[in-house]
1. Here distance in nm of label points 7 Å out along Cα→Cβ at positions 108 and 148 has been calculated and equals 2.7, so which of I, II was it run on?
2. Suppose you compute FRET efficiency 1/(1 + (r/R0)^6) of positions 20 and 116 (r between Cβ atoms, R0 = 35 Å, to 0.05) for every structure in I, II: which one lands on 0.10?
3. Suppose Rg/Rh (Cα atoms, Kirkwood Rh), for residues 60-171 alone works out to 0.97; of I, II, which structure was it derived from?
4. Given 16.9 as the derived value for mean count of other Cβ atoms within 10 Å over residues 28-35, which of the supplied structures I, II does it correspond to?
5. For Rg/Rh (Cα atoms, Kirkwood Rh), which of I, II scores largest?
6. Using the calculated result -5000 for helix-only ellipticity at 222 nm (-39500 (n - 2.57) for each DSSP H run of 4 or more, over all residues; to 500), pick out the matching structure from I, II.
7. When FRET efficiency 1/(1 + (r/R0)^6) of positions 4 and 180 (r between Cβ atoms, R0 = 30 Å, to 0.05) is calculated for each of the structures I, II, which structure yields the highest value?
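Any read-out appearing in this document is the output of simple, stated calculations on the displayed coordinates, not a laboratory observation. It should be emphasised that the depicted structure is a prediction, and the values quoted were computed from it without experimental measurement. Cβ atoms are built from the backbone, for glycine too; each structure is taken alone.
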Structure I
Amino acid sequence: MGQWGTHVDPPAHFIKGLRTIDQIDVKEMVMPLVVLDVHEKVAENPDYTITMDDVQAWEATHGPIPEGAFVAMRTDWSRRWPDIPQMQNKDADGIAHYPGWSMDVLKYLYEERKITASGHEPTDTDPGIATSKDDYSLEAYILSTNHYQVELLTNLDQAPEAGALVVVAFPKPKDGSGFPARVFAILP
């Protein structure tokens, strides 16, 4: 339920037996905010997937991504909302073209930097060219690590790349597999 608009996907959204939305601790809902800004690259290439170069550039400027952070990928894709054809950006063959994460970046963030959660502006974790083939392996990876994610974020252009806190707030229905979320930053 509630998998449209800004929403949270708990691990059980994809992985049976892992945590449902009511099992996400409140301590996992207030975190340091990291914004990886790739919106200019996405403007040039809607199929852009974030790279380790993007992460290393952020860390060269701001220092290591803090443990327990919420990492958001800024693409400015949310400016297309709520126009679903614009969000999907399908070509004549029905292939969607929108940006996404990459496995090497996600593994680095979750396994080495030990972040709490991540989020993005498009409808999916995986880029459109992958989801058009029913490939949701990146989202499956995040959820399989027993972490949650937030999809369809907005207003990342108004948040600093570093220094803010983020609050990810949502109702916690028992055994819920997802729910609309209110996500806001507390600026330094």
Structure II
Amino acid sequence: MQLCMPTLPSSPARAKGGKQNDILKQPRFLAHVLLSVLTFTAMFTAYTYLADILQSLAGVGPSQVGWWLMGFGAVGMLGNQWGGKWVDRSPLGAMVFFLVLLGIGMTAAVPLAGQHAWLIGALVLWGVAYTALFPVCQVRVMQAGAQAQALAATLNISAANAGIGLGAILGGLGIGHLGLGALGWIATAIW
């Protein structure tokens, strides 16, 4: 396993105890954590209800939804790989690129739901961007909190979980007020 892993530079000096909390006083770090909350909120506003979108709007049979979701996840492996590579070059640039790609995929999925070949294209964009944003958010926050990376990583996971919960709530409210077809627009408007 060690033969396949790249050599990494040594870690910056870690802050001890109360010094780790100093990152909570840094507006730049807090902005990065907030960006993770917004990103995950946007992602999960629509993703939480993807099975419903496939079944209700695209007419995918209940026995086939799992296969569509598996394809979405499989395509996402590319996004995870690309996100991990591109975040090293430009953390915010990768963030913006994949957020735009996510918005295109989410907003295109509903209008293209009746045309499965085009829907698959929208889902590919959505799936790639969706999974790319996981490592992009993690690296971006950990770089912003480099002097306390353990705390930064923990806060980013908490931010992601808060965003997941908020996204599910906002998606449910959006369905109740505007219908299932509006989720892509609602999710895109969040970021």
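1. Working: I: 2.7; II: 4.2.
Computed on structure I.
2. On the way: I: 1.00; II: 0.10.
Among I, II, the structure yielding 0.10 for FRET efficiency 1/(1 + (r/R0)^6) of positions 20 and 116 (r between Cβ atoms, R0 = 35 Å, to 0.05) is II.
3. Working: I: 0.97; II: 1.03.
Matching structure: I.
4. Details: I: 21.0; II: 16.9.
Of the options listed, only II reproduces it.
5. Details: I: 0.94; II: 1.03.
Top value of Rg/Rh (Cα atoms, Kirkwood Rh), among I, II, belongs to structure II.
6. Numbers: I: -5000; II: -24500.
Source structure: I.
7. Details: I: 1.00; II: 0.10.
Comparing I, II, the top value of FRET efficiency 1/(1 + (r/R0)^6) of positions 4 and 180 (r between Cβ atoms, R0 = 30 Å, to 0.05) belongs to I.
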